Structure I
Amino acid sequence: MLARRAASAAVLVPLLGAVLLLGHVAIAVAVVLIAAAAAVETFRLLRQAGHPALAGLGTAIGVLLVAEGALLPGAGQEALVAIAAGFVLAAVGSFGRHDPRDGLATWQWTVFGGLYVGLLSFLPRLVGTAPPLPATAPLAAFLDGGRWWLVLCVLTVWSYDTGAYFAGRTIGGPRFLTHISPSKTWAGAVGGLVVASAVAVALLAGIGEPPAAGLLLGPLIAASAQAGDLAESLLKRAAGAKDSGELIPGHGGILDRLDSFLFAAPAVYFYVLALVR
């Protein structure tokens, strides 16, 4: 399993690097395509869990939110319009269900699936709204501020996952929330938090932010990433599925690789919005 994970990472990391170097348009296109694939897996899991939904419409809602986040990263009203439109269209689409209880459930789960995938919109929003790096930042010459904040989000989430994996396997010990994910241990959570905080401290120093802020941002990303992982595990448990798909060898589906980012991306975005000038 570890070898398969390493092989997949050897492919994914260069792809991420290439997208970052190509710029904002490439990032937007990549996130939209990823969102579409994640939506397919989300609505498959909902169907397997016995929850009716209009998969095509829900996918369109999620992709529209991500596209809006890429095209208008600083806008707020447009996102509300997209959410309201999706809410109304899902309701209208549910009118065709003969059993009103089935129609209500279809409406609810269509909106849920679309909004769940739509959380990925905070990745391009982060890229488009983060302020420029200080001229004195050691890493300012390589990428702009938005892309460096995206790198920080990605690397800190990955470091949390990696730290939790190895700490959990090495130390073991008491587990938590086993009814959702039986492999989660307190040692893994603490190990992941320590590694994520260290990476956040180092990257903040590189982009000209106070390194000590990593002691806040690192735990924030760690907690958000863990919550995102558990949320997807809850969905898979309800569906009776081990993985969301088989797209990435050693990792499962695209949603299995993105689950942490669904909650971590909004956390980083609002951190930047509130605390970075």
Structure II
Amino acid sequence: MEWVLLVVAGLFSGIVGALVGLGGGVILVPAVLFFGTTLALIPNITPQSVVGLSVIMMIFTGLSSTLSYMKSKTVDFRSGFIFFIGSIPGTILGAWVNKGLDLPSFNLYFGILLIVLSTLLLVRDHLKPVRWFVENGKKRTFTDEKDTYVYGYPIWFALVLTFGVGFASGLFGIGGGSIIVPAMILLFLFPPHVAVGTSMFMVFLSSLVNSATHISLGNVPWLYTIPVVPAAYIGAKIGAKLNKKLNSDSLVLALRIVLLLLGVRSIIDGLF
């Protein structure tokens, strides 16, 4: 029974993660925690093990998505490497902080993060882009069939921002795309499809470091990676294809509501 639940959670995480550039951990972590700790349908689940499972999964969702987005040439590799470099120390620090969290504390802080993320997704379309970062940073261009886009960022600010993204990723097992994608679009003026592709490339690279850290801490439930990883890899392929064909606005709207509800529930579990 637990393998069926893990396959479903992995598949859905891969689809949603690749479709909107989230990485998938923000879906997998609350789903597995709910099945494992609330319903007791998945044995031996702890905050540490679910984060370890999530970061292993994100290696493969990140790789699968990156390969798909490379074919459509919507991955900015230079920016992805810069963001990855900034995330490395934050990722390691977050993983070490994670080992000191008990379940109520994890639920409380993770719930707060989910509400913040749902709010970011909610207001993203209503905020005006900030051009200061492009005007005072290194400019880059991207040309598609319709237009040429100019975007950019000060490298120092990108490193500071991605340190925080890496910390959240190491602490909670999320990919960081849910934070970095809105920042790339609003602050750095990335074209949305380039932001998603570059985000998944960064998710892949940072997950390698994240996984190495959590493996060294003994947080990875290897048996559970068997159903989750193939399902998430296939889901990421599906999500990347859907990204090219569908308007993801309706999915993002649903995701806002789901993250908000999951956040409230997680906070309640953490407090009571």
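Before moving on, here are some points about what is shown:
- Source structure of the calculated read-out (FRET efficiency 1/(1 + (r/R0)^6) of positions 147 and 179 (r between Cβ atoms, R0 = 35 Å, to 0.05), 0.85) within I, II: II.
- Among candidates I, II, the computation of Cα extents along the principal axes in Å, for residues 83-186 alone that gave 49, 28, 25 used structure II.
- Here the criterion is Kirkwood radius over Cα pairs in Å, and among I, II the highest value is seen for I.
- Taking distance in nm of label points 7 Å out along Cα→Cβ at positions 115 and 171 as the measure, the highest value among I, II is held by I.
- Looking across I, II, the calculation of relative contact order in percent (Cα under 8 Å, 6 or more apart) that yields 40 traces back to II.
Laboratory data are not the source of any read-out in this text; all were calculated from the coordinates shown. This is a predicted model, so every value here is computed, not measured. Cβ atoms are built from the backbone, for glycine too; each structure is taken alone.
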